[in-house]
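Below, each structure is written out as structure tokens.
None of the figures in this text is laboratory data; all of them are computed from the coordinates on show. Fair warning: this is a prediction, and the values are worked out from it, not measured in the lab. Cβ atoms are built from the backbone, for glycine too; each structure is taken alone.
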Structure 1
Amino acid sequence: MSFSLAEVARVSHDLWPLSGAEDWDAPGLISGDPAHRVDSILLAVDAVADTVAEAVESGADLLLAHHPLLLRGVTTVAEDGYKGALLARLIRADCALLAAHTNADIVADGVSDVFAQRLGLVDVRPITAGDTQGTGIGRVGRLPEPTTLGHLARRLADLIPPTASGVRVAGGYGDVVSTIALCGGAGDSLLREPLVRGADAFITSDLRHHPASESREQSVLAGVGPALIDVSHWASEWLWLDVAAAALRQALPGIRVTVSELRTDPWDFAVTQ
């Protein structure tokens, strides 16, 4: 059984409503003929050369990526630029491109929700609530049993796919952790949120020097505040793909839905001193 691209896009927007996207975001259908039939979907975090090649070579009719290829302003899709070259390859292969980004971050069973589930958190709620019950940015919850920060970091390293950047931690190895705030993808904009400040640890990605340093300094001064755990942006969001694929299979019976295993984290290796 196949569906039209328009029908697949509608299902995607039912699962991850565009109304939930941040104002700066650009999710939705990026390229493809809405009347084209879809028999096979490939899910990936990023639409990059490797995942586009995988989609085309596997015969996928749609590449559904978490990150929008055209997020920033684009004035040309000439093929001497990588975005134009990727779009041209997809179009020539009759493979559409669709993105589900912040609209897939905030929902139940979305990026941060899945991350919290995989960590086994209970009493989970959003860090900043959305318009609908159970939706919002990030998640905060508690572990069924307290652990140490070091053990939590090692557990994360086992949970997410390995990357060059690994798992970076600011805090004492033996510090007790019970309450955890997290945000799949970049989350340093949440460092001052009360639910983050009240947690024992905050897990996110792309933590910059100054926000991280200021957060830790304030925690030391006040005697309260989260330890910080920085993980790969790609790895933290990759966990969601299997859940998204299962939702698509249920909503689109008969369509082949696969998840890319390719690592699209931009860092290739690290050298320690």
Structure 2
Amino acid sequence: MPATVAEINAVIEGLWPLSGVEEWDAPGLLVGDPAAVVQSIHLAVDAVADTVDEALQLGAGLLLVHHPLLLRGVTSVAEDRYKGALISRLIRGGCALVAAHTNADVVETGTSAVIAQELQLLDTHPIVPGTDPDRGLGRVGRLAEPMTLGRLARALADILPPTASGVRVAGDYERPVETIALCGGAGDSLLSNPAVLSADVYVTSDLRHHPASEARENARLFGGPALIDVSHWASEWLWLETAAAELRERLPGVDVTVSELRTDPWDFAIVQ
């Protein structure tokens, strides 16, 4: 049977508790009437024009996204601004908007855990554990058998949806790797974490020039991981189907769909 926005939001917060939210984050119910009845939920990484249009075309009563639309402070939601325009379209279309962000990163089936599962890593544990040692940011694990850095990068390219930026690697193609540290989304803040430094390779997104260069030089002098940089959107899109399956189990009367639209911001790349 259908459920209200409030009931669905309670399920969402049960799956991805707000106790796991980083202090800078802003997930939760962002748009919508808690008493409104919802017959279908649509999942996407980002609330952008394309995914909002898709949710409305599907007749979804709730759009669940990973990235909060209102993460940064705004002083106006006038419709001559894109956030205001999206919010107005959602309200007029009767579609609520909920975000599960860092609270969905840290759980046992969160964004990083899904990548670790796709790579079939063994003995996984968080890079940064919380009060519950099974929950926390990132994951570290080991491959069943070592492989070259190049083969690992290729495996990630096969697992992740394609993007213009592809998979970028800092390290010797033939370098053998076994212990993998990874963090879905932007993970350069963890570059100096002991669990990352002791891994053979660190897989994450949005690695900027200076942090990546410093990590590479430190690794040459003192040892440290190779780096693999993947699309932020792609690294978190994998989680959507896991999240959808968990919602379907707890909300059997509500239809749950997953967007396959690419909301990675880059359209093409020129290889020199």
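Which one of 1, 2 has Rg and Dmax of the Cα atoms in Å, for residues 172-251 alone, as calculated from the coordinates, equal to 15.1, 53? Checking each candidate, the match is 2.
Among candidates 1, 2, the computation of distance in nm of label points 7 Å out along Cα→Cβ at positions 204 and 236 that gave 0.7 used structure 1.
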